[in-house]
1. Here Rg/Rh (Cα atoms, Kirkwood Rh), for residues 20-67 alone has been calculated and equals 0.99, so which of P, Q was it run on?
2. Compute mean count of other Cβ atoms within 10 Å over residues 60-67 for each of P, Q and report the one that scores greatest.
3. Work out which structure the value 0 belongs to, where helix-only ellipticity at 222 nm (-39500 (n - 2.57) for each DSSP H run of 4 or more, over all residues; to 500) was derived from one of P, Q.
4. So if we calculate distance in nm of label points 7 Å out along Cα→Cβ at positions 12 and 28 for every structure here (P, Q), which label has the highest result?
5. Supply the structure label, taken from P, Q, corresponding to relative contact order in percent (Cα under 8 Å, 6 or more apart) with the calculated value 24.
6. To which of P, Q does the computed value 42, 34, 18 (Cα extents along the principal axes in Å) belong?
Structure P
Amino acid sequence: MASKQIQRKQQVFSLTAPAASSVMLAGDFTHWQEKPIQLKKEPTGVWHTAVELTPGTHRYRFIVDGQWCDDPSSAIYEPNPYGTRDAVLRVQ
């Protein structure tokens, strides 16, 4: 009997932060600060990365020059235990 493979879908994350020297993505899919993903900076000041995620609900935040930041393009947020909020991404 063959096991069904979970289809991962590529999701693009981006943040406009022209003055930043470092932008990282942390979320439940990176084990938060354990394995954050470094974003790449374009000449326009937009940082981006693409991540393959499994279907379901994922929570994440950006870390800009060491400071936790919201994703201004997220439509959904949920409170976290630290008194701030996480962006929520639903992957179909």
Structure Q
Amino acid sequence: MRSHLEAVYRQTGKLPARLAEIPPMPEQLAYLWAWFCELEQARSGNGFGPNPLSYTEIKAWSDLSGRDVEPWEVEVLKRFDAVRIRVANEK
């Protein structure tokens, strides 16, 4: 959502009201958001929308990327994913 609103802002020069309402990403979570964006690029779909990221996919990504992911970080990634799926389903 943020990236879409930021694109609108860049193209029109007008700050969308919803963008102004979105709080900034806490600095401590920025790396997890970057990880989520990497996982998002490899997401599968089912013809009706995106599939949720599985623990197996997260584990494979972790192994292939050489990232040592803690269990609490996996849970944050899954929460990001739940919001992503919810937003996709609202469209």
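1. P
2. Sorting by mean count of other Cβ atoms within 10 Å over residues 60-67 in descending order puts P first.
3. P
4. Q
5. Of the structures listed, the value fits Q.
6. It traces back to Q.
Laboratory data are not the source of any read-out in this text; all were calculated from the coordinates shown. Since we're looking at a predicted model, the values are computed, not measured. Cβ atoms are built from the backbone, for glycine too; each structure is taken alone.
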